[in-house]
Structure P
Amino acid sequence: MGLPLVLALGALLLAPAPPRSEGPADLEKELAALRRRSVAVAPSTPAAKELAGELWRIGQAYLEQGETGRAIELLEEAYGLDETNGLVLASITLAYVRAENYAFAHLYLELAERRAPQAPPEIYGTLGDVYDALNRTEDAVLAWEQFERLHGNDPAILRRLARARQELSISRGQRFLEAENFAIYSDSVIPPPMVEQLAAKLAEAYAAQTRFFGTDLGATQVVVVYAGRNYFSLVSIPDWVAGVFDGKIRICMNPDTGVTPDLEGLLGHELAHAMIRKASGDRAPGWVHEGLAQWCAGRRLTTHDLREIFSGGRRTVSLSEMEGRLGHKSDRATARASYAEALGLVEYLVQHRGEGTVVCLVKAFAEGLSTEEALRRETGMTGAQLVAAWKSWAGI
């Protein structure tokens, strides 16, 4: 299961200084010279700790270059010399995660808990994020607890730890289905044939969306399917919301009703969020996310629909105002209107500029352009002009 972006982040945090060498040949020469200088070093001595640090640096360089097997060899040798080196233990854990050997990764994470009293807490915060992205919640908790134990004080990580501890109580016993491009976890009361049907619908949506965006996710996407709303209640998601994307696609369903057209649309909607995040470099604004996710899921609004939704006199002044409203989803009526605004803008752009313009707009964010810059380049309009044109077209 590949998560290159998360693992790259882990590698960066685990390597506070760049290696002195770059290619494998240079690394091997450096390693040979290091061994000549360090003959018959006894473990746990000051000389051994220094050698372990050098082996960690070279092993880390191999890990960053994708030479996972060689990295593991050197990192385990470093661990044999200094069993209390938290950097070494964290790097071994990450290397085994990258090799998809989760049993050994878990072993070294537990060793870090017991034997590494000093290490930068951030590396364990990152390891927790890696495990969480893989939906390995127990290991995420273990890593984040080590972050906490080392006096890490990032409130966001501590909140993720608290949430993960709660999530463990409702996720035990989930089944796992590995499908092409997806890793699907589902509550045990959902029949396996129903999960396979969900996987088939996801595959259909994925094929369509990769054609539309001109890119794929580049990594396996985790999907979690809940029977009922226990998880959604746990994280205070409004009762009228049945799906969320937080790096994972999470949906709740009723096993008695099966895979309905609404559920298929929900899968497409949340998948689109993953695609938009990838295509935009995680820089797309909320109105693009919510409008385009609805559009990719097949939802459409006519100008008559829009006039009916906004018949109460609600007025949108700017994109930033729309963005602010999308952040407040506790009020169903307000959220419905906000989502309609976002979809309406996408509908307008598709009809007047074409689908290609919308895709180019999304990709412009990946280049680091602001919303105004991206709109001017791809549509010739400012944000204010876009809102005014859309309102005029919709007659609201």
Structure Q
Amino acid sequence: MLANKTISWILIFLYLCIPYLPLFGEIDRIASQWTFLSVLNFLSLIFITFRTKLFELKNILLSNFTLFYGLFLLFSIISMINATNLTESFVEFFRYFSVFLLIILLPFLVTKFENYKTIIFFMVFYSLIDVLGIFLQYNTDLPLIGFTGNKNIASASLIIKSNAILFLCSKYKNIFSRIFVFIFTLCTYSVIFLIGSKAGFLSSIFVMILLLVFATIKKLKSKFNLIIVFSILCAILISSISNKTIQNNIEDTVNITNDTGSTDRLRYYGQAFQAFIEHPLTGIGIGNWKIYSIKYDSRTMNNYVVQYHTHNDYIQFFAEIGIGAIFYVLFIVYFFIVIVRLFKLHEKIDEDSIAILMISILGYCIYLIDSNLNFPAARVVMQINLASILALLLSIKHKNIQIENN
């Protein structure tokens, strides 16, 4: 049993380590990241096949998460009928199939071997790595993109992982832990505002609002909620004094007509919606938006730069696979349903589960914001974050299965 737990611990470490692997000569690091994800899925399948009993997977295999994502993959295959570039469709399909395996295997490794503390520890650890990496990029005049290749993904990923500090708050309540939480949060959000992502700014505000809401609920009350909110406000103040990035973000958020990024997104949304109207049943083919976008955006694109993504996963999936994209929407919505069910039990579940639930709520909301403004479905790092949120949610159910059944 100890050997199995150790192997699962190593696999979880490697899954969360994927975003930090070095480049192997490619321009975009996601190429190697998808490859390593596939290799890790294969290794995890071998481990589960030979060291555990397959029937133990049934709770995950028969869950609505697996059902909805599986149907999304089925309609992705059907959409290939209409694909202009079939090779691109196959490449994209197998990437999403890797995610399908990820959302089965990572939660199983966490729940079966009770590794929820392990994954939370790694989330905090890698948050520190992100913060240090971005500070180094800032001091060496490099693009502030962390280890993701994109500033929006970098900020969203960091916010999701850094929420894991709430678990440490529930375990250690002395003055030293309060100081650590303040410094950790201050550095984290200072980096996020330094990056200059508008989605990151919106997500930060949302985190503060949710923590203040938690502070009004008896079982969720904690002095750490207010400490985190205060440290975020300090980060905003420091950032606004030291540079104008956050001031510009506030102005752009309030008045999107002055922001090129926002107006571009609105144009992409309209073009993708037009593609869905023209091909409502099968879409234009999974992975083919980067080809069709030339048709819709040829008159407005700058310097022949082709838009690979609509900056909204749901609208892009409707354009690419048609009405079948509803199953991906249901997959994401089902997270909310599970969160609501668990939240109704918050008076009965233990303190660890309360902290995990808060981390999951914050992580889900940040992912939801990012998926409506960017393209996390195309990034390995964000899919690992999403699978981590799912693993934490299922660990709560696993820990409190008798309470939930009552």
Quiz prompt | Structure with the greatest value (metric FRET efficiency 1/(1 + (r/R0)^6) of positions 71 and 359 (r between Cβ atoms, R0 = 30 Å, to 0.05), set P, Q) | solution = Q
Quiz item: For which of the structures P, Q does the calculation of Rg and Dmax of the Cα atoms in Å return 21.1, 62?
Solution: Q
Self-check item: Origin of the derived value 10 (relative contact order in percent (Cα under 8 Å, 6 or more apart); candidates P, Q)
Solution: P
Quiz item: Who wins on mean count of other Cβ atoms within 10 Å over residues 231-238 among P, Q, i.e. which is largest?
Solution: Q
Exercise. Work out the source of -20500 here, i.e. which of P, Q gives that when helix-only ellipticity at 222 nm (-39500 (n - 2.57) for each DSSP H run of 4 or more, over all residues; to 500) is computed.
Key: P
Quiz item: Given a computed value of 21.5 for mean count of other Cβ atoms within 10 Å over residues 335-342, which structure among P, Q does it belong to?
Solution: P
Quiz item: Taking distance in nm of label points 7 Å out along Cα→Cβ at positions 47 and 263 for each of P, Q, which is largest?
Solution: P
Quiz item: For structures P, Q, which has the highest computed value of distance in nm of label points 7 Å out along Cα→Cβ at positions 39 and 167?
Solution: P
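Read-outs throughout are calculated quantities, based only on the coordinates presented, and are distinct from any laboratory measurement. It should be emphasised that the depicted structure is a prediction, and the values quoted were computed from it without experimental measurement. Cβ atoms are built from the backbone, for glycine too; each structure is taken alone.
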